[in-house]
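Colleague: In structure tokens below, several structures.
Where a number appears in this text, it was derived from the coordinates with a stated rule and is not lab data. Since the model is a prediction, treat every value here as computed from it, not as a measurement. Cβ atoms are built from the backbone, for glycine too; each structure is taken alone.
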Structure P
Amino acid sequence: MDVRFREFDPFNCWIWVRLAEPLTEAERPYLAEIFDSWYYLGKLGGFNGENLQVHGEGADISWMHYAQEQAEASLAAVMHNMGDLETQEAWCRIWVDLGTSDALALDVLINALRTLDQDVVRVEEVVIGGINSDWPVDEHPESFVPNDGRP
């Protein structure tokens, strides 16, 4: 699975997924559930790079002290909005407003899509940002930033 990034605007971002074959009705729930689960975690502030205490501790977390003060001192990192999953032939796309979520959110999504590629449906490519010239986008009313049509 190839991953590439184009022009990236966290408040108005299209995520494109190209599959080896068009998505079947049996496969669609798997991809949709990845995006839905990812979005709900983001909406609840799960992708906050300022508060990765357990990750920073290393492999042995037995009896770790979790600093509530550090958690409370970190700035909010929440996703704002997500559109519906759309498909066209072997391409799938979804629009997101990542809000103040950290880039950690994209790593988590890419990891989940890699597992989908290995276990369920062959994912050829994931493209973060930009617009495909052969599939125009409508401006999302939820977006704070107007789409100027640049690829």
Structure Q
Amino acid sequence: MNLELRSMAINEAQAKRALGHRVWCVPFARTASGVEIRGNAHTWWSQAEGRFTRSDRPHVGAVMAFAATRGMPLGHVAVVADVVSDREIRIDHANWERNQVSLGMSVIDISDSNDWSRVRVESNPGQYGKSYPINGFILPETEV
């Protein structure tokens, strides 16, 4: 993980909140990862095709692209901070909790085939929320 980009994303979020502005997942993930994609989170996976390497496996520094759901119609994006095991990662992201930055939040793969297509995100220490579909992971290096 690029700690300089992470620090810059945290500082930008703090500055926005200090001015009374909302902190969103997209600008946070873009700054923290260096993946230059714009638009709502649910569009990132398709926008990354042909521009960035996409993977079904987590990599430190990659953007985890949540699919849109009824409860989360704009999708969500987060940055992989650590790969703990083949079934657990830690992510940094913004606005999972309204207008907050969450660092090092645990995510577990609950997919039947261990392919990271469905996850649960830690809501409180040791407690995981509902299941969310994942499109995959967008690596920050561009494809040429």
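Colleague: Of the structures labelled P, Q, which one yields -6000 when helix-only ellipticity at 222 nm (-39500 (n - 2.57) for each DSSP H run of 4 or more, over all residues; to 500) is computed from its coordinates? Numbers along the way, then the final one.
Modeller: Details: P: -8500; Q: -6000.
Computing helix-only ellipticity at 222 nm (-39500 (n - 2.57) for each DSSP H run of 4 or more, over all residues; to 500) on every structure in P, Q gives -6000 only for Q.
Colleague: Using mean count of other Cβ atoms within 10 Å over residues 28-35, single out the structure from P, Q with the greatest value.
Modeller: Answer by largest value of mean count of other Cβ atoms within 10 Å over residues 28-35: Q.
Colleague: Let me ask another. Give the label, chosen from P, Q, of the structure having the highest value of Kirkwood radius over Cα pairs in Å.
Modeller: Values: P: 16.7; Q: 14.9.
Sorting by Kirkwood radius over Cα pairs in Å in descending order puts P first.
Colleague: Here is a further query. For the read-out distance in nm of label points 7 Å out along Cα→Cβ at positions 36 and 60, a value of 2.5 was computed from one structure; give its label from P, Q.
Modeller: It traces back to Q.
Colleague: 0.60 is what came out when FRET efficiency 1/(1 + (r/R0)^6) of positions 52 and 84 (r between Cβ atoms, R0 = 25 Å, to 0.05) was calculated for one structure; which of P, Q is it?
Modeller: Q
Colleague: Matching task: 1.2 is the computed value of distance in nm of label points 7 Å out along Cα→Cβ at positions 44 and 76. Pick the structure from P, Q.
Modeller: Label of the source structure: Q.
Colleague: Consider the structures P, Q: one of them gives 26 for relative contact order in percent (Cα under 8 Å, 6 or more apart) as calculated from the coordinates. Say which. Write out the running numbers ahead of the final one.
Modeller: On the way: P: 44; Q: 26.
This figure was derived from Q.
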